[in-house]
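**Student:** Once you scroll down, you'll see the structures, which are given as structure tokens.
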Structure I
Amino acid sequence: MNMGRGRITVGLYNAYDPVKFREPHRRVIARAGGLAMAFNMNLALFGFPFPEDITQPKELAQWVAGTTSIGSHGDYFMDLAEEGRFMSFPYPAKGFPPQLGEPILTTSKPDAKKSISLKQTAEMVQRGQSILLVFGIGPHGVPKGPASIPKYNLDITDGRYSLETCTALGAVIGAMHAMLDQ
């Protein structure tokens, strides 16, 4: 029996500023939204300081998209929300939401015991396993506590090269898409 492919969710973990929503937040969300839309993936945000009175995904998308020129002026991000492919969560205390799939930390410093290759990651999706690719935004990536939650670590470079967040997003998402569509 063929189960079909699993879903891929791009997860952005806010390690930049947990209190005030800033321009780097807006820019990475707009860029990730465009990538998720282009490569048929979902987008989940963790610990972003959105205004307390805005709670629904479509409202959050409108609020973010209204002030950016990235990603067709935020239209791609809005499209994700309209299609129910954008979610926002508080910081994970004990684990990432299970409905998003198996969390995989994208990192230039993978734990040898947790290291997984791009090929193994793609095979999980091909077998029907949904995955959450966790990217840290901010100068130091995902903090140690939350970084220890995923049982898998993916270094897209295979050489422990540290990439700027948006470069890493493009590399991982593009490579996953290419691997799955071979």
Structure II
Amino acid sequence: MTMIVTMSTNVKMRYSEIMSTNLPHKVSAFLARHGLAALEFEPGSTPTSPLAAAQIGCQVGQIAKSLLFKDKKGGFHLVVLAGDVKVSSGKLKRLVGSEASMASPEETFSVTGFRVGGVCPFGLENLPIYFDSSLKNWPTVYPAAGNDASGVPVTYQKLLEVTGAKECEVASTPA
């Protein structure tokens, strides 16, 4: 017997797909502690916001993309924002106190334990995490779950609560 679970109005998955064990242990343990569940897909199917949105069946803006930045002093900062917006370098500079650039893939893995395309705000320690207000536009957002084949349906408020992130405004204003 196959059980169908509805995670949102647009997403129906078999229970076995939701309960897959392909997530990093620190992420699956974190999600379990907070009553969250990840949607899992074929490996490599959700590494970008447009691909993740197509796989999940949601708007690109609902994808909570996680970007790691390195400031001029060598500090790292994780910024999570809607998948359809870009980071304003000026706003980011004001947030972190100096100019910052994207961390390299090697730095990203070293700091977070996640590869680019699967970076998420779950299970991270000693790393400032910021959620851009662009995520507030959606009733449900989908951050990755530590790999490039997942998404976690969650509200913005619950995401803030479980990660201890700070709110910010770093998205570029559309031209």
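No value in this document is a laboratory result; all are computed from the given coordinates. In this text the structure is predicted, and so the values were computed from the model without any measurement. Cβ atoms are built from the backbone, for glycine too; each structure is taken alone.
**Student:** Tell me which structure, out of I, II, gives 2.3 once distance in nm of label points 7 Å out along Cα→Cβ at positions 81 and 105 is calculated.
**Tutor:** Comparing all candidates, it corresponds to II.
**Student:** Thinking of I, II, which structure, once relative contact order in percent (Cα under 8 Å, 6 or more apart) is computed, gives back 31?
**Tutor:** It must be structure I, since only it matches.
**Student:** Distance in nm of label points 7 Å out along Cα→Cβ at positions 89 and 113 was computed and gave 2.3; which structure, I, II, did it come from?
**Tutor:** It traces back to I.
**Student:** Which one of I, II has helix-only ellipticity at 222 nm (-39500 (n - 2.57) for each DSSP H run of 4 or more, over all residues; to 500), as calculated from the coordinates, equal to -6500?
**Tutor:** Here the read-out was taken from II.
**Student:** Moving on to the next point. Quick check: 9.8 is what I get for mean projected area of the Cα convex hull in nm², calculated from one of I, II. Which structure matches?
**Tutor:** II
**Student:** If mean count of other Cβ atoms within 10 Å over residues 49-56 is computed to be 10.9, which of I, II is the source?
**Tutor:** Derived from the structure labelled I.
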